[in-house]
Structure P
Amino acid sequence: MLSDELNGSLPTAVADELRALIVRGTLLPGEHLGQSQLADRFGRSKVPIREALKLLATEGFLLHDQNRGYFVAPLELEEARQLYKLRRWLETQLLTTAEWPDAAKIAELRAQFDRVDALDQVRDFNEWAKALENMRYALFDLSPQKVLLREATRLWRLTDRYRALMPRTFGESPERKLIDALAARDRAALIADYLATRASIEAALELVFQSDE
């Protein structure tokens, strides 16, 4: 039914699948996304496909040309720098205003960390990325500034495209230090450890683009 296809759930589900394909590099920057081909690929009519493409274009994952259709947005270093700068500002504000978690919440965060750290980033990248996203949200959700959290969530989706370019890392994830700082109620350590992690990730991204020159 047309009404079923236009309700929010189906186009959103298609958009989620397409976004995942873009983030993990299955759909490449500059690749043309034809509605007919995508409809065949997903076993859907063109209606939810078209709505999903519009949604992803508003999010910045796709570019739309009036005559040629939709294309996967290119990956550009200057865009990445600006997106990560916005993330750094928003996330610092969220951590600055985070409410100290109780012992039960700390235990929950540590359990989430253990799930992330147990996953193989190479073999189980999609599962690892989802577990990381859940833990990341739980950390920043400690702040009452939910408008900033909403904007940070939007930026995570965009920067994850760039994060996927970087080599999969081995060893312990850096979020343990953030949880330790929260448990100790040490705001200075919390912010310092967060900024050190961000600087490391952004430096690694710069190296990826330099290697492609």
Structure Q
Amino acid sequence: MPLRYRAMKILLATTNPHKFDEIRAVMNDPSLEWMTLSDWPDPIEEPVEDGATFEDNAALKARYYAQATGLATLADDSGLEVDALDGRPGVHSARYSGKQGSRETVDLANNRKLLNEMRGKVNRAARFVCAMAVHRPGDDRPWAMVRGTIEGRILSTDELDPASPERGRGGNGFGYDPLFQLDAMGKTTAELEPDHKNRISHRGNAARDMWRQLRLLIKSGEQ
């Protein structure tokens, strides 16, 4: 049963509707009142994400937007680590190709670059990583920090449509999801139903851990 405490207003520092849907599906509780950057009345210039780790960038974004809005802010930094590429694209996952444009355009360009770099690689092991931080206005450090991961592999060329390999398999995900295979299920994360993906994904795992932390914050009344 949801805890009966004063609802906590929290800003989710993203304009990505897919990311918001995934996180809200896990933290679906009336004790939280959500906003996203798309709901904020005035545009806020994005911070420079120059952290060396996912945790660095998540904390940087959470602190930046908490100060800019005066709201407790949850931010995440997520990406793909590929063993054969020494952990790339890592913290550069979202802008790996350097391509600008719509989200679909950027995603396809990133996927195309990844597949090009994986040509001839036998070791296809990879993982999705998600670090999440919550920062409150005026605090010097994040109130909470968590990490979630999921292990898989990058599809090989012969598993993809040669006419458009960068589109991978499946239409339920975004980013690198169509190229990320879960061999135990025989599916990419883009082929999973949303509820199933949320139960096992890196973002779902991080969100569940963060929700446990947020329940403590709500219960304490120190919002």
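FYI, it's all coordinate maths here, none of it is from the lab. Please read these numbers as outputs of a predicted model, since none were measured by experiment. Cβ atoms are built from the backbone, for glycine too; each structure is taken alone.
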- Item | Comparison of P, Q by distance in nm of label points 7 Å out along Cα→Cβ at positions 14 and 142 - largest value held by | P
- Query: If we compute distance in nm of label points 7 Å out along Cα→Cβ at positions 62 and 174 for structures P, Q, which one ends up with the highest value?
  - Reply: P
- Message: Between P, Q, which one scores greatest on distance in nm of label points 7 Å out along Cα→Cβ at positions 134 and 166?
- Response: Q
- Note on the structure: Taking percent of Cα pairs over 24 Å apart for each of P, Q, the highest value is that of structure P
- Query: From which structure (P, Q) was helix-only ellipticity at 222 nm (-39500 (n - 2.57) for each DSSP H run of 4 or more, over all residues; to 500) calculated, if the value obtained is -9500?
  - Reply: Q
